[in-house]
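Undergrad: Presented below are the structures under discussion, each in the form of structure tokens.
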Structure 1
Amino acid sequence: MNAALLDTDMTSEVLKQRNANVSQHSKQYLRSHSQFAISAVTRFEIIRGYKDVNATTQLSRFIAFCRRTLILPVTDAIFDRAADLWVLAGQGGHPRADADLLIAATALEHGRNLVTGNSVHFAWIPGLVIEDWRQP
């Protein structure tokens with residue numbers, strides 16, 4: 001199993017533990033790699049969502065999750081790669097969602113597969129390997 005970066009949607013799925021396929025993939029991944037990895041952008045997206053609805057219990061659980069998770073910072077190299085993807089997205093008629101582009105650039109810069117349930121958001125990105133843990 002290759003090293004992976006969890007997208008925001010899949011991080012939420014892992015936290016909820018409601019999908020049997022996601023739970024199974026998560027367990028297999030942790031046996032191989034010992035910890036999950038997320039982008040700092042994913043951390044931001046989840047924290048702002050919990051704070052927006054005052055979900056203090058979920059926020060506390062997520063903070064504990066983050067303590068055992070590798071959180072990859074957004075570096076200049078990632079910003080530069082995301083900027084290239086932003087231009088490429090415009091040329092190809094794809095959405096220019098900054099958060100998605102930064103997360104994809106993080107996966108590419110670190111040589112990790114991107115685990116997401118939103119494959120269509122990322123399928124056009126050259127060199128990005130996508131996994132959907134919702135699938136068996």
Structure 2
Amino acid sequence: MATTRTAHTVWQGELIKGSGEVTFDSSGIGTQPVSWPSRAEQANGKTSPEELIAAAHSACFSMALSHGLTGAGTPPTRLEVRADVTFQPGEGITGIHLTARGEVPGLDAAAFVEAAEGAKKNCPVSQALTGTTITLSAELA
């Protein structure tokens with residue numbers, strides 16, 4: 001069964017001096033402030049589209065990696081995934097780097113890297129971002 005998740009943003013003012021609020025409608029987890037400076041300069045307590053993409057990508061990749069490892073008979077005890085999304089004003093998103101660290105009993109480092117590469121390829125967020133260079137570092141804890 002397909003699902004649809006919804007968020008919305010209300011923006012006020014011009015790009016540079018204006019600001020907005022992103023509301024997570026589907027989950028009801030709240031509203032977060034967003035601004036151009038949080039995107040192109042310092043976050044200063046506000047989020048950005050790139051941080052939201054990083055959150056989505058790290059969560060999706062974690063799920064895909066957990067699923068792949070479990071399906072191979074080596075379920076993880078713990079996975080920690082970081083997504084760094086780089087934004088260059090005037091160019092856009094120039095790359096995403098995923099860093100995965102896992103505790104997976106009975107699995108060697110090479111098999112973990114292979115599983116992580118598979119998760120990177122098959123994660124729905126990675127697939128949605130195919131126009132962006134996505135790199136990966138993976139290691140066992």
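Every read-out reported here was derived from the displayed coordinates using simple, explicitly stated rules and does not represent laboratory data. Quick caveat: nothing in here was measured; it's all calculated off a predicted structure. Cβ atoms are built from the backbone, for glycine too; each structure is taken alone.
Undergrad: Quick check on the output: 32, 17, 13 is semi-axes √(5λ) of the Cα gyration tensor in Å, derived from one of 1, 2. Which one produced it?
TA: 2
Undergrad: Supply the structure label, taken from 1, 2, corresponding to relative contact order in percent (Cα under 8 Å, 6 or more apart) with the calculated value 18.
TA: Value 18 for relative contact order in percent (Cα under 8 Å, 6 or more apart) corresponds to 2 out of 1, 2.
Undergrad: A value of 0.90 was computed for FRET efficiency 1/(1 + (r/R0)^6) of positions 41 and 113 (r between Cβ atoms, R0 = 25 Å, to 0.05); which of 1, 2 is the source structure?
TA: 1
Undergrad: If mean count of other Cβ atoms within 10 Å over residues 9-16 is calculated from each of 1, 2, which structure is the one that comes out at 10.4?
TA: 2
Undergrad: When semi-axes √(5λ) of the Cα gyration tensor in Å, for residues 25-72 alone is computed for each of 1, 2, which one produces 22, 12, 8?
TA: Of the structures listed, the value fits 1.
Undergrad: -10500 is what came out when helix-only ellipticity at 222 nm (-39500 (n - 2.57) for each DSSP H run of 4 or more, over all residues; to 500) was calculated for one structure; which of 1, 2 is it?
TA: Structure 2 accounts for this read-out.
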